[in-house]
Structure 1
Amino acid sequence: MSATAPATRSEESLYTFMTKNHAQLETMFQGLLDAMAVGAPDAAKLWTELDHGLLAHLEAEERYVLPAFARIDRAAAREILREHGQIREQLLELGVAMDLHALRFAPSQEFIRLLRSHAAREDALLYQWADTRLEEHLRAATRRHTLAR
């Protein structure tokens, strides 16, 4: 094996792993919107994949990263948890709209804006901290939980 071989997913930093996951979730949501725009029959399947992936991501942060981060910056951790609540609420509303075949562009775009804003906060604050301060077994557990969707 070469000394310059690319890092495996378990060797990459938590920052890199989670920011890639943010991008994947956004791509999944855009793919869902594109599928819905053309009446693709797999839209419900795409919704389920997005829902599971996003919830696994939030749960991983809440279980493995945020408790330790809260000991350092309680206010920022609370704000991230508050945003998680907003994301879950909108995800539920969009899921109901999806089931009723009534998902509209404007609420979907609002949801994407919320996800982007939240991701930017986590990328700049939470993952930077986690890369250097979070215990390795918690970083590994975060990766595993995020992938277990």
Structure 2
Amino acid sequence: MAKPKVLVAVQDVATVESLMILACQLSQCMGAELKALHVVAVPLLTPLEAQDENIDRFGTELLAQAKSVAERLSQPLSMELLRAREVGEAIVGVATEQGVDLLLMGHRKPHALSDTLLGGTVRYVAHHAPCRIIVQIPGPEHK
């Protein structure tokens, strides 16, 4: 029987540490492989394969931070930086292709409307992911 797979989609500096701690703890309990994914939303006018390191810089730094948390918790981690037009579709695509069993992602509440409606990416993933999903919403001190 194959090892379970946990995918954590990291998107911002404010939530990466707490999200990675949760992902490491869950993957350790499950005996699962852990992968961190950052999807760079590339504007329509920019080619996906554009040779511009500025496009990937934030994602590369975010994944390095995720790796640091995993190392601190002695959890092996693979990482992927992906460029896409639609972040939600890309996350679901990776989860489907890799047979992910559990997907973790964060959701920040930028304004009052978000209290009642999840963001577009989270909503898309929740409706289309092929696996269980945990959405972490930060407490009041991180909003």
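Given structures 1, 2, which gives the highest value for Rg/Rh (Cα atoms, Kirkwood Rh)?
The structure with the largest value is 1.
Each of 1, 2 could give helix-only ellipticity at 222 nm (-39500 (n - 2.57) for each DSSP H run of 4 or more, over all residues; to 500), but the derived value -13000 comes from 2. Quick check on the output: 17.6 is mean count of other Cβ atoms within 10 Å over residues 46-53, derived from one of 1, 2. Which one produced it? Computed on structure 1.
Given a value of 2.9 for distance in nm of label points 7 Å out along Cα→Cβ at positions 54 and 70, calculated from one of 1, 2, which structure does it belong to? Source structure: 2. Source structure of the calculated read-out (FRET efficiency 1/(1 + (r/R0)^6) of positions 38 and 86 (r between Cβ atoms, R0 = 25 Å, to 0.05), 0.95) within 1, 2: 2.
Looking at relative contact order in percent (Cα under 8 Å, 6 or more apart) for structures 1, 2, the greatest value goes to 1.
Rule-based calculations on the coordinates, nothing more; no lab input. Given the structure is predicted, the values throughout are model-derived calculations rather than measurements. Cβ atoms are built from the backbone, for glycine too; each structure is taken alone.
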